[in-house]
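Trainee: Dropping the structures in below, format is structure tokens.
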Structure I
Amino acid sequence: MKIIGLAGWSGAGKTTLVSKLVPYLVGRGLRVSTLKHAHHRFDIDQPGKDSYQHRMAGATEVLVSSANRFALVHELRGAPEWTLAELLGKLAPVDLVLVEGFKRERHPKVEIFRSGNGKPALHPGDPHIVGIATDRPFPEVALPQVHLDDIAAIAHLALEKAAPVREIFPA
């Protein structure tokens with residue numbers, strides 16, 4: 001299982017890019033999973049639903065299953081946030097994991113840079129950035145660069161630079 005990150009500031013287009021990359025890669029026969037870091041509180045179940053009631057009653061984990069999918073909600077209840085390595089260990093084996101966020105971790109990442117976002121580039125301060133998807137080239141930078149709208153080129157760069165999870169996070 002290989003991993004590649006898509007890192008950038010909020011508003012750079014990471015989620016939009018993931019939603020285009022996944023079908024592109026799946027269409028080429030790859031099994032792809034995604035792992036997204038949320039900087040804010042989030043819920044995947046709603047008040048009034050059984051799973052919500054279970055969680056609010058104090059369950060550490062609630063597993064909801066149907067014929068089409070299952071979802072596991074794990075409440076940390078004050079415990080530290082899990083690391084990227086721990087979260088990757090929860091995923092079933094696939095060919096490629098696209099990681100959105102976790103920009104401070106040590107896995108290989110493609111920087112998603114949108115000039116109109118008004119935020120500084122990440123690559124000068126992050127040795128784990130292995131390429132840049134951008135709408136404005138950085139002529140002084142030796143990293144591979146592709147246009148932000150070129151999904152095929154971004155997919156090629158991501159696959160070329162992805163690394164085995166075990167090399168990044170040895171057990």
Structure II
Amino acid sequence: MYIYKGKRLSVEKKTVPLPAGGSVERLVVHPGDAVAILPLRGDSGCYLIRQYRYAIDEYIYEAPAGTLNPGEDPLDTARRELIEETGFQAETFIPRGFIYTTPGFTDEKIHLFEAHSLTPSCEYQKDEDEIIEVQKVGLNELFGMIADGRICDAKTICLVYKCLGMPR
């Protein structure tokens with residue numbers, strides 16, 4: 001039974017069978033799938049966004065990301081979101097798998113992409129509710145920003161490790 005259905009997400013109350021028998025009642029949030037992109041500038045750096053997030057009332061550093069439209073392919077979403085949020089298009093996208101964000105209460109899946117050969121584009125504009133600043137970050141800074149907490153967004157941390165591996 002759906003207890004909320006909105007434009008971007010729905011919340012379902014359901015009875016879930018347990019592997020050992022019995023069942024429990026749970027809420028499941030269905031926000032739809034999404035993408036996150038690490039736009040790389042050659043071997044020297046990348047672009048992140050510094051974005052205001054109302055749920056935590058803070059600006060945080062993140063990889064460009066966004067939600068798939070119904071029926072949209074994740075790669076098409078990645079192309080669109082990269083342009084919308086950074087003003088760059090990429091010639092090459094490399095799929096880097098996916099993550100489940102919080103499988104204890106949501107089925108959200110984020111498809112991860114690495115983007116190369118960036119050129120300016122204004123094909124798509126930012127959403128009206130997005131407060132975003134594009135930031136150049138050196139690759140040598142990324143792991144330090146994760147370690148000291150300046151990058152605290154889980155999808156961005158996963159994406160950095162999926163694209164760049166462990167720091168040496």
Structure III
Amino acid sequence: MKYKNIKLRALEPEDLELLYEWENNEIYWAISNTISPFSRYILKRYLENSDKNIYETGQLRLMIDHVEDKMTIGTIDLFDFDPFHKRAGIGILIADESYRRKGYASMSLTCLIKYCFKTLQVHQLYCNILANNSESIDLFQKQGFVRIGIKKDWIQTFNGYLDEYMFQLINE
């Protein structure tokens with residue numbers, strides 16, 4: 001899937017080191033509900049099973065490639081895919097800070113939303129965003145996501161608890 005200057009692609013074995021770096025970066029643990037590192041062995045097994053489709057696993061991870069630079073800059077995920085209720089959660093990471101705030105997350109999100117609504121026939125998408133993550137809140141709101149709730153003191157951090165907002169986009 002391609003949109004403007006980004007391409008969303010399936011996982012490849014060559015992505016192991018990037019996934020290892022990103023999944024084990026403690027900065028992202030609060031937003032991904034991770035509390036311990038992943039081994040290369042576990043991630044390698046994950047990559048080996050990435051050929052299964054979203055209907056089997058309930059999730060889909062795509063890598064975000066910058067077309068001109070020929071560089072993988074992040075990942076975008078569907079999770080909690082429910083084919084009966086036609087909904088899924090969505091998450092995104094632009095890992096390389098030099099590619100942030102340049103529209104690539106928005107392009108990736110646009111591309112994945114189209115895929116979800118047209119190909120997967122999803123009725124709604126949702127995401128959970130920490131209340132202090134104004135960049136992600138702005139990103140999802142610009143894509144039409146609406147804040148529908150707040151989970152008070154939901155995520156524990158080293159500095160205390162953070163609220164988490166829930167956003168939803170319904171395919172009308």
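A short reminder: the numbers here are calculations on the coordinates, not readings from a lab. Just so it is clear, the model here is predicted, and its values are computed rather than measured. Cβ atoms are built from the backbone, for glycine too; each structure is taken alone.
Trainee: Which of I, II, III yields 2.4 for distance in nm of label points 7 Å out along Cα→Cβ at positions 42 and 74, as computed? Present the calculation step by step, with values, prior to reporting the outcome.
Mentor: Values: I: 1.6; II: 3.0; III: 2.4.
Label of the source structure: III.
Trainee: Among I, II, III, considering only distance in nm of label points 7 Å out along Cα→Cβ at positions 2 and 138, which has the greatest calculated value? Write out the running numbers ahead of the final one.
Mentor: Details: I: 2.2; II: 5.0; III: 3.0.
The maximum falls on structure II.
Trainee: With relative contact order in percent (Cα under 8 Å, 6 or more apart) derived from the coordinates and found to be 34, which of I, II, III does the value describe? Provide the component values of the computation, followed by the final result.
Mentor: Details: I: 34; II: 25; III: 18.
Traced to structure I.
Trainee: Which structure, out of I, II, III, was distance in nm of label points 7 Å out along Cα→Cβ at positions 114 and 154 calculated from, if the result is 2.9?
Mentor: Values: I: 1.0; II: 2.4; III: 2.9.
Working through the options, I get structure III.
Trainee: Of the structures labelled I, II, III, one was used to calculate Cα Rg over 2.2 N^0.38 Å, for residues 82-145 alone, giving 1.28. Name it. Before the final figure, lay out the partial values.
Mentor: Working: I: 1.28; II: 1.36; III: 1.17.
Corresponding structure: I.
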